[in-house]
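Asks: Dropping the structures in below, format is structure tokens.
Every number in this text was worked out from the coordinates using simple rules, so none of it is lab data. Values in this document were obtained by computation on a predicted structure and should not be read as measured data. Cβ atoms are built from the backbone, for glycine too; each structure is taken alone.
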Structure 1
Amino acid sequence: MPTITWDTELAKQAGNNARSCVYGHDRCRNTPVYAWAGQNIAISQFYGMTKTNEELVKEGINSWWSEFNVTTQAQLKSYPPNYTGPAIGHFTQMANDQTSKIGCAMQYWLDDGWETYYLVCNYAVTNIVGRPTYKSGTVASGCTTGRNPIASLNGLCSTAETINPVPNPVA
């Protein structure tokens, strides 16, 4: 599994969505490089209280990641078509072993005393029906460039690992 690194192109596209101030997945996040871009979105609204940007980003990320609690092994082995159960797509997007790049943006606005924060993260590759979210195996066994040298990230491939952002067709 690659180490995910920041990408300014994905962040720019995330900013375009966030600045729209309209909560929803956009249709224009794909680029010539990232033709299969994925996206997670989160919105928080408050009245009479404040939170730091760091707290808001962590809450969004934690809510997406918490979907692992309802994600089954069968869903990880083959992303389900026409799925209508509990949300799993945010988690599977974050855990996707074909994603090596991310770019995020957050927009703030005030309306009648309500503070709204809209977080958008775009990923190099989206969830693809019928594809595994990741391949199981020995830690870092699929790395062609070695492991990440940072101790806390040593189970991931190095940042030099190249992942093609255009997936091969489903066989």
Structure 2
Amino acid sequence: MTTYFVGFLTPLKAFDKFIPEGFTLVPVERRHLTLVYLGERVRVDELREKLEALPPIRPFRATFRGLAAFPSMSKARYLAVVPTAESASLLQSLRDEVVGILQEHRDRYSVFKPHVSIARTRLKPSLELYKRVAKAVRASSLVSETLELRELFLMEAEAGEVRPLYKLSLRG
């Protein structure tokens, strides 16, 4: 099943060393931040036109700090990094603008939780897994990495692969 989203490529590497046993790293070239999830049925050409109609957007820096467990500490399936409050606010503003221009292609999720998945696991929840995840989250809490976000992409995801279909360079 092919799905589509608007987002950023985010090749974060500073958190890899904190990933505990039982998790598999997401390859750096597949790491991304989903700004707007569009689902399966989209008209790519129409989306491209709408994205081109966005007003000029300046490139900006986003800082990510510490690992977090998704969907929760007790049922961790992913370890991801989250943006700082200031960066999350910038991303939320940009998301609102993109959602506004896409109109009927609204995000399939009502709550925006910006993050970049760094590793995943198929292990069943257990006390041991919880302890490993908690240790990784604590150990990484003061680590941060900043990226200059200069390109917004319309992307396609299928079978774990992520592929940019259209690039919008930020400048303004």
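Asks: When P(r) over Cα pairs in 10 Å bins from 0, in percent is computed for each of 1, 2, which one produces 10, 37, 35, 15, 3?
Replies: Going through each structure in turn, the value belongs to 2.
Asks: Using distance in nm of label points 7 Å out along Cα→Cβ at positions 79 and 151 as the calculated read-out, with 3.5 as its value, let me know the right label among 1, 2.
Replies: 1
Asks: Now a separate question. Taking distance in nm of label points 7 Å out along Cα→Cβ at positions 31 and 87 as the criterion, which structure among 1, 2 has the greatest value?
Replies: Ranking 1, 2 on distance in nm of label points 7 Å out along Cα→Cβ at positions 31 and 87, first place is 1.
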